[in-house]
Structure 1
Amino acid sequence: MSNYKAGELVQLTIKEQIDSGYVASDQTNDFNLITDQPFNENDQVEAFLYHDSKNNLVATAKIPTVSFQTFDWAEVKRIYQGLGVFVDIGSTFEVLVSADDLPLHQTAWPEIGDQLYVTLTHDKKDRLLAQPVKEEDFDGSWDTAPKSLFNQDISGRVFRSGKEGAVIITEDGYRGFIHFSERNKEPRVGEWVEGRVIEVKQDGTLNVSLLPRKQEARIVDAETILTYLKDNNGEMPLDNQSTPEQIQATFNLSKSAFKRAIGKLYKDRLIEQAAGKTFLVTNDPEKDN
């Protein structure tokens, strides 16, 4: 029908109205124009071409915010195992992000509502695909983070995630790296995360931790141990002399984190230890009087 490809912008003239929108022409080719905007016959309209579900090349008057040269955030709308995810690029249709461009393990795939930073490309059949940003696409042009960000809270969206760590784009456009040791689980690509800056590097990029600060973690860990004691008749076969392996197997905590939490419970007079065990203290009202 035409030599046009999906993703091209064309100037069309409205010919007639139909149920799905309008028929519009470039004087040589006719296209179904999908739109909810009102037009009159002979109106001129700039339109974006894409393939519909029947693989027909159609047009929309709602130009996407993403192009072949421009990246933008696109919200995940649908997920198909093995195929990929469909994202909203700001138009009347959704575009596939191929599984080939997503993490190998689906646990790190985005969920519905997450956002991917994408540009447009074609597959082998010239159909539109959305392709997530790669680090080389930035060509080292990250904004330079100030040293004052050290130890400050920071938020951003994950655009790369793997075994060695994850990379985020912060709210202010800085690059933040999250080493695998600075997270409790691998974050999803497209997930919004909140952490803290643990290093401002010489090149102006950041190292970020998603782990809570020690004083915050101590409170959470103490509550975890307290709950365990209450659920196990007020005792556990661990104390400050237990091995790191024993502590890790029971609470998934390091020994230092365990001892900080135990210290808090001691200070609050909620536990005591004897014979290699930790016991929940039952308050005696007569002793308090």
Structure 2
Amino acid sequence: MQKETIDLKLLHYFVTIAESLSFTAASESLNIAKSALSKGISKLEDELGTKVFERSSRVVRLTEAGQILYHRAEVLLEDADHLVSDIKTLQNSVSGHLKIAAPPTLGRMLAAEIIPPFLKQWPDVSISLKLSYDYEDLFKEGLDLAFRMGVNRDQNLIERPLGRANRVVVAAPDYLAQHAPIRTPHDLLPHKSLQFSNHIPQEWTLQNRAKVEHVTLSVALQCSDLAALRNAARAGLGVAQLPWMLVRDDINNGHLTHVLPQWLSTGLPIALVYKEGHRKAAKLAEFLKFVEAYKQLFELRFGE
């Protein structure tokens, strides 16, 4: 069923006339021709299906319907003015709610390094951070921006490159002490792997300058969460190819050993994407500036 609507411009014409009960005075106040004003009121009356003014050559009076409309119209127009003012304030003040999505590992870095100082600087902003490996539809999900790793799949979004990330092969020291040594990519083949997948074993691509090797290992554990795979690697279940930013602390403190440090995965681009628009809300514009100032944090490649 089609909803009935009313033209706010025509309603504004009506209220201006009702205040003075004069088409001439209203046309001067609104700076429009008297004939255009009369046509506007006729259109409003057609939309409402009733007369709002009784008009003669000398007198303009509100009808009963016009009197009801006048009192309601004043409230509606005042609400409309407040709505426009509120929206403009929202656009120009750094306040409101910001909805962000990011891959889990990258999102944890945002929550530790970028979001806290941003919220301290802009205390009238709140943030919801969705961690997911999926490429969310910003329009469908109502997101303001998303951080992405890999190629941007939506050309309707504005993309800002930030940096790159790569993966490294790791295993627990105890695991390596009990299994065959790994000196070349080919030496990985007898080992059990921990893989980010729920399906068939994935092929690992390793690169050492111009040399490229592809290896497919038997699987001890498949999981769709990288942090869980890191925990499994620390427990000695096998070798894993994991993001450098996820395991660098474990490598530094000895919980994991970096295997084949000369052989790395191809780097993935890191970018943020947001919806195109004539103007960005102030909260989004300031967050984009903030991320740009912390851009060095997004260079997450070993060996760079």
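Thinking of 1, 2, which structure, once helix-only ellipticity at 222 nm (-39500 (n - 2.57) for each DSSP H run of 4 or more, over all residues; to 500) is computed, gives back -4500? Write out the running numbers ahead of the final one.
Details: 1: -4500; 2: -12000.
Working through the options, I get structure 1.
Using the calculated result 1.65 for Cα Rg over 2.2 N^0.38 Å, pick out the matching structure from 1, 2. That value comes from structure 2. Between structures 1, 2, the calculation of distance in nm of label points 7 Å out along Cα→Cβ at positions 79 and 247 yields its largest number for 2. Given a value of 17.5, 58 for Rg and Dmax of the Cα atoms in Å, for residues 71-158 alone, calculated from one of 1, 2, which structure does it belong to? Here the read-out was taken from 2.
Quick check on the output: 21 is relative contact order in percent (Cα under 8 Å, 6 or more apart), derived from one of 1, 2. Which one produced it?
Answer by label: 2.
If distance in nm of label points 7 Å out along Cα→Cβ at positions 231 and 255 comes out at 2.5 when worked out from the coordinates, which of 1, 2 was used? So the calculation was done on 1.
Out of 1, 2, which structure matches 2.1 when distance in nm of label points 7 Å out along Cα→Cβ at positions 47 and 127 is calculated? Only structure 1 yields this read-out.
Here, each number is a calculation from the coordinates, and none is a lab measurement. Since the model is a prediction, treat every value here as computed from it, not as a measurement. Cβ atoms are built from the backbone, for glycine too; each structure is taken alone.
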